[in-house]
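Q: Multiple structures are listed underneath, in structure tokens.
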Structure P
């Protein structure tokens, strides 16, 4: 097996046994980026010299018997919404094209403290407000399974980079599904933690009460290491919780785990091939020992409108009052993000406050589901990724539909309620493209969610590297 194929946990074992060095692994990652990124466009910026120098340092430390932390010598990529000191800090927009990040974002700093080596920043949808990772002038990321399709977003660059082995671990963020959507469409894994687990300091905000940093990797154990090392209270970030980080250990198991299947959380009919795969996943989990529990959730149709009001109101505030660039520089936005900001200007204070009250009521009701189950299983999308030529269009079980609706009807609840949710691959759809399943748990239950997700991953068909990755 080539070095680029190893997950984080195997790289650490290889370092400890002397079978590989951080310099060899980082050089392998940089070669992969040079070979494949021209065809995929995952990276905004690659730190060739800096990464190589850090890799030499990490290799020298190992030779002396020194160990920086759980990510010692592991190459990682950072979604461009997070600052990387000295790197381009444009947040995926031409408006900030000349901005240089003054320091590392909190999550980036914590990964560095754990020994990680940042090899580059990955493309995001402009300011994180979109699920296609397409941009008319700054470059787009393509789906590595079919470059005529989008990779999902907004963490599309991070997911694509992991999918083809350019890095084993990448940082993403999730406001309405932006970790889980590209993880699904690129055939990898991702976790959105409990709100407040990970500091947001040093990252541009989309909607402050909905934004969640989190890792993307090929395996759930790698997610656990990535999440544990980036988590923790930050005295400079009032959104963080004063609680210990989750454990980096994963015990894959579904035996006795109560898995909820909630009809109300299926607001959109699945395309037939997606329905078949989801039903097969539920059956496989049951055969592995999961106890299936069917539940109802009255008022589920209120989730998406409530989310939309809060997201749009907060995003408008960020762009107009915090950054001060809208509407002053409206013409420089991409058409899709500009249109959303223009629509959001119509949301008043009363609308926002009503949505916050609805969120509290819905969240209280949703939390009660976990009196009867340990995790809830749902699809991540009702259909496949859109094409790069028509990125806003897709289809579900009822026919053609807007791509945002096909996906976000399944992904926004966890952000609205701030709950941990882990996405894992669930084979390929009828078009040969990856699809996934997500497991949601109660607040602060990341380890239980990851244990169940790892158990699910063990019995679900997991796609290998896409053909473009070679072998």
Structure Q
């Protein structure tokens, strides 16, 4: 490494953020980039590990020590080329990935881990600034045409890789703009949509075609897709949310989190909203679900100027450091305080919602809740709960947002019409080895295949799926595989 003693000399530092009251006034990103000297110091903390566990911690297999070394030497083009050899969209993962690479960092055993995600974000932003990111010009086209259904991270990664292989790729998106979850699910204060649009523009200049307002199986005939393309990739995501079927679920004011977030993203992008407005302004908001989607609801509600914001979690409060059942280098379920939590919210663990309570007009006015008592398994992790006697109570609430995750893709329409087989969880059935469904020319990737997961996993799935499609169409592939040394060929 560039500075073998760097991990002894420097500690972990993250960039500055705008003050809470300033950032709550708009939907722009508020985290600055590290100054060059700080970036140099942070990359110097990367150790000369005998086995760099960060590689296996990253679903993409990013070659982290090498790009850290290039950053330390200020070889920005080299750092960029190493990074994009495994990751098509580091501008996305550098902003919204939970960084499993950092939890498997060797330095993290007894010191704060290397700031891998932040370094990744800086590499790609410097690359755009210096003009390293340019459309790849392809000399040969194979004549094979591929339809990718869905333009989220899995669909975009699949499309980008298949385009690099020389195939003609068309991406169908049911929403008015491409990007899927990246555009309509993640708030702008975490991922400004100019960042998504910048990448889409590069892909278009490389030859990928995007067709929006195109809901295959609804306003686009499935038979036409199957007739016109040599292969089809299903990358529509896991879109059926987990519901809370308790008394009062039908009341006005109870919504799925994604309905709320998608509306706000449309407002920021000045896109039309056909549904009735869902606003948190001057309301007591309760977010049911303790994950990232729930956190995004908290940040959005703060910007709506909610009267109060409370976030519920069924499970006990996680520990702040690894427990015995979270050994390094596994990904630990630790207490996570997001920037949205910093902006203001009451967080309550070990609580369940028993009923939504309405007024005479059918509007939500309160929740009936109960505290829980958990018992742990032998290894210390929570295993089962009972309701705590005498803890049932009501709290005021005019807007309840259900952020409890997603179950599986929508089986109606496209999947039904194609006759696609589903697995026992309701996901599209396809092996990780082939990414191929029960229909030979139809493949699948991302949350539609593996279930709700991380953006970084979706990109990884898209890349792997593209290689399998390429082999199906041509008999072989030069596209990078996570399980081969082809990753190294890019640099």
Structure R
């Protein structure tokens, strides 16, 4: 099949997914398009890269230099600022919802506040500040999504709009546009599948997040016999899941595949059993999964299982990277400053001990320690603990988003064992914030019980917050 014919076919497939997967019962506001646009870009390539693709420019791969990780492209910077401003305008009209989100999520605000303070001791203060602003943009996107009148409907529409576009395009790029969807390993010359992303890990991350979203919607619709357009939604979400499994298989993204299988399996088990009604059993299951996964990765006695997954005992060189970066980590209490570790002379030393082009520690927890020190790591731990309580609390409140929040939370914890997912403009980080943010339910009116031996002319009403 020619590339032009395949493009036409996939355009029909994408349109068909939107038609089949439509749910007229869930209609979020038009403001949701702002997070959709931001996440479409975060899950694929930057706007400047897409403009190069549309213009037909094919840039030759240039040798990596430390300076290239400092200055942002003006086009991308302008887009980031524009999205932040629009989010602020949207939230200014939702002051009450925003106040409830801020009031009930102090650990997130404390973490971002410390990140802002850490800018002061960065070697590149202005660069760190600009990155912090982008990080705040992630939080504003989360607040726009969760301040919708029906967060469940907003999340479903968000997942669908992203998956229906980026997953089929990844298949198209890999199979029919190799100059866009593939590249080669600089050292081994082995092919690497990129899809719509600009690196292999980005493609795996996209499949992980979209896969969990599609599976959640499939489970929800399957269990609801009265769901609007039930058959169409099942077909659309099932097709997305099938494409994701194919992409993950050809991309050889073991981390994303394992996280998807484990978190998705947890969703299936929780939805098909009474575990969700028993908080203690659910907590034991979560702790067991996370503990076993860490044991498999880091215990020498479990090396055979890592080998069975196609990785060696060094986790494809990650253990060497960890040793090198810890050797130049600097201040152990406060770190190098927000998103400032991978800069300047420190980066040159790391490349000398590892490889050129490396710009992450391939471990999210270590990444936080390098940038924010022990203080930042402790604040992240507090964020995880309170987020865990919020996820468990969602099941107790029968929150319709509890299942996907559980899956996203567990997937983020596991993903960061071998990849850096707690970073700004990162799908795993953004959806981790969505999962762990406490979302107050909409205020409603309930009747007060009538007072004994007292006549009242009308029902007493009071406003409560769930």
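Q: P, Q, R: which one has distance in nm of label points 7 Å out along Cα→Cβ at positions 197 and 293, as calculated, at 2.7?
A: Q
Q: Quick one: helix-only ellipticity at 222 nm (-39500 (n - 2.57) for each DSSP H run of 4 or more, over all residues; to 500) came out at -21000 when computed from one of P, Q, R, so which one is it?
A: Computing helix-only ellipticity at 222 nm (-39500 (n - 2.57) for each DSSP H run of 4 or more, over all residues; to 500) on every structure in P, Q, R gives -21000 only for R.
Q: As an exercise: volume of the Cα convex hull per residue in Å³, calculated from one structure in P, Q, R, equals 130. Which structure is it?
A: Value 130 for volume of the Cα convex hull per residue in Å³ corresponds to P out of P, Q, R.
Bear in mind these aren't lab numbers, they're just calculated from the coordinates by the rules spelled out. In this text, all values refer to a predicted model and were calculated from it rather than measured experimentally. Cβ atoms are built from the backbone, for glycine too; each structure is taken alone.
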